[in-house]
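Structures given as structure tokens follow.
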Structure I
Amino acid sequence: MRSTTKQAWMSDNIEEALESVTKETDQTNLVEIAENAPVMNVRIYAVGKVSDSKLLADIAKNSFYEDVSNVAAGMVSDPNLLIDIAKNAKDFRVRLVAIERVHNQTVLEDIIKMDTDFRVCRSAVKKLLNPIVLVDIAKNTKNSDVGRAVVEKVNDPKLLADIAKEADDSDVRMAAIGKVNDPKLLGDIISETYYSDVGHAAVEKLLDQALLAKIAKEADDSDVGRAAVEKVNDPKLLAEIAIEADDSDVGRAAVEEVTDQALLAKIAQEADDFDVRMAAVKKVTDQALLADIAKNADDSDVRMTANKKLNDRSI
């Protein structure tokens, strides 16, 4: 009798196969039909008759057929079995079905950190509630898609700034900086991050001349400092940058932007950095200012350069 039943559910005749499944009550046999019947409708009908949750979970995790796995996963209600499916199902689409009914925040965090499929991780990110955990994931993930999914979810500017400053992945940092618009936070990001790409991006979003000048003067990264100089158009602020900049390259970049002779003379005599002073004095062409520099500059090399320019008939 069993052989006849098996041959019936293996049949391509759907009505005959479904009738044989209707008569079947043994859970193990139903699992066999669900996993091996050649006709989809027969497989689905068989799995729908399985009532043992553990068997359903096993089908969801291991079945070759996505349709069978999805139906089985949808029939499981036990939280622990759903977690097992969400973590261990072979098909990512089945894991997605299970995750929709997983609410344990620690489990969701584990899935985000361990699952290799972005779609699964993104689904878990959407259900994760703790912003501190989300920020930690964004900062440390090796998967840029996961990090950017977190950035999409986070809207707190301070948390976004934290991600922008510290995220390991460049794409994640840039996604976060794209959502930060507060000038103070942008300034904090520039002063605190180790990453030049973020510093550049933050500078590009700033318009405040005084803040840009402050950033240029204090920048640890010369590329970021020079980027800030390029956005400053106030000659007096440029002179301040040249005189006070911590970085010589930034100071010299500011000198390149200054054309006012009096300001150049001031830089030549007052700049903290030797190379900046020399760059400034080389741009001074006013004879009276050169004479004053040659007489009064504290730096002997600056005085010598001014004297040479005074005595050079080509000037």
Structure II
Amino acid sequence: MASSPDLQQQRSTVVASNPVYAVLAVTGPQVDLLEPVRAFFDECAAEQRRPVLQTEPGATLGPFVVSWLRALSGFWVTRDEAGGVREVQTGAAVTDPIELFELTTAVEEPAEDRFPRSAILLEVVLEHRAETTTTLGGIVPVALTALGAAAPLRWGLHEPLPHRWDVETLTAHARTAMPLTGPIYWRSPDGFGELAAARTQEGLVERVQLTVAHDGAARDALARARDAATALAGTRMPVMTCSVSAIGAHEDLRTRPAAAPPERPLAAMLGPRLLGRLGWSATGVAEQHAGEVVGRARVPGALVTFDEPDLGTARRRYLDLVSA
């Protein structure tokens, strides 16, 4: 189950900043996206600096912090018991942040069977009409229900999330940030996620990512992934694509200072609007990629599942689909 962040002990200070990188030192056993941390990442994004997050020994990261580090190609270093600093993925000792850019140590991916529990990761992209009646976030409770998870409770730009879940107020905020919003976060009793939106020539593109706990290994989440993608294919919302994967995780869904577990693709669905734009048919995609036709009879989508026991094979089939 997703834990609520313990925010009382967290303190953060920018200890270095230059045109290339900025270093944020954070104390406390948990690092979450409090307002100063969000401000640090926002500034790194605006100034095109690579963020370096420095934490205490054994500290864990909340999911929204991890999301920012990935989005900005940032680094995570932690102090060891001897007072030195190490990069968490490789364990390499670091005496100057610039050394992070020069690391050549290979990261060994942990074996899947080391993680008896996992997290299901779902991403869905929608393309709305740019109308005053359009709302954002409506797909979130639909996707959570399809995964057998509880509805969202709160949303916000930083933690603790200040707003009760409501798509009208969330959309009103997003309108003030157009043509491109930053990430907007939400939590439910057993999951969390983020969404962002951008105005384009075609309309309003919304990207939603969500994570829920799964009591079993990543490959065992295939049935939930298939059911969720199938349900989204059948909705009348303007779904372009949906992809579902799973990754080994701890019970609290927080990230430890160690090499990241492997992510396994489980299912991908191409919606009717995307198929029409590409000039593809749901039947043709299903036949070419050993998938199936799903969704509404008049405007179906194509669903492909990746049920291979071998992780490498599943990844290759996923890449074959998305690079077609």
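All of the numbers you see were taken from the coordinates with simple rules; none came from a lab. In this text the structure is predicted, and so the values were computed from the model without any measurement. Cβ atoms are built from the backbone, for glycine too; each structure is taken alone.
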Calculated from one of I, II, helix-only ellipticity at 222 nm (-39500 (n - 2.57) for each DSSP H run of 4 or more, over all residues; to 500) reads -7000, and the structure in question is II
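By the measure distance in nm of label points 7 Å out along Cα→Cβ at positions 133 and 149, tell me the structure among I, II with the highest figure. List each step's numbers first, then the result.
Values: I: 1.4; II: 3.0.
Across I, II, distance in nm of label points 7 Å out along Cα→Cβ at positions 133 and 149 peaks for II.
If we compute mean count of other Cβ atoms within 10 Å over residues 21-28 for structures I, II, which one ends up with the highest value?
On the way: I: 13.4; II: 19.1.
When mean count of other Cβ atoms within 10 Å over residues 21-28 is calculated for I, II, structure II comes out on top.
Given a value of 1.02 for Cα Rg over 2.2 N^0.38 Å, calculated from one of I, II, which structure does it belong to? Walk me through the numbers before you get to the answer.
Numbers: I: 1.77; II: 1.02.
The value was obtained from structure II.
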Comparing relative contact order in percent (Cα under 8 Å, 6 or more apart) across structures I, II, the largest value goes to II
Value 7.2 of distance in nm of label points 7 Å out along Cα→Cβ at positions 61 and 301 was derived from the coordinates of, among I, II, structure I
Re Cα extents along the principal axes in Å, for residues 165-276 alone: value 45, 23, 17 computed from one entry in I, II; matching entry is structure I
Highest-scoring structure on distance in nm of label points 7 Å out along Cα→Cβ at positions 37 and 269 (candidates I, II) is I
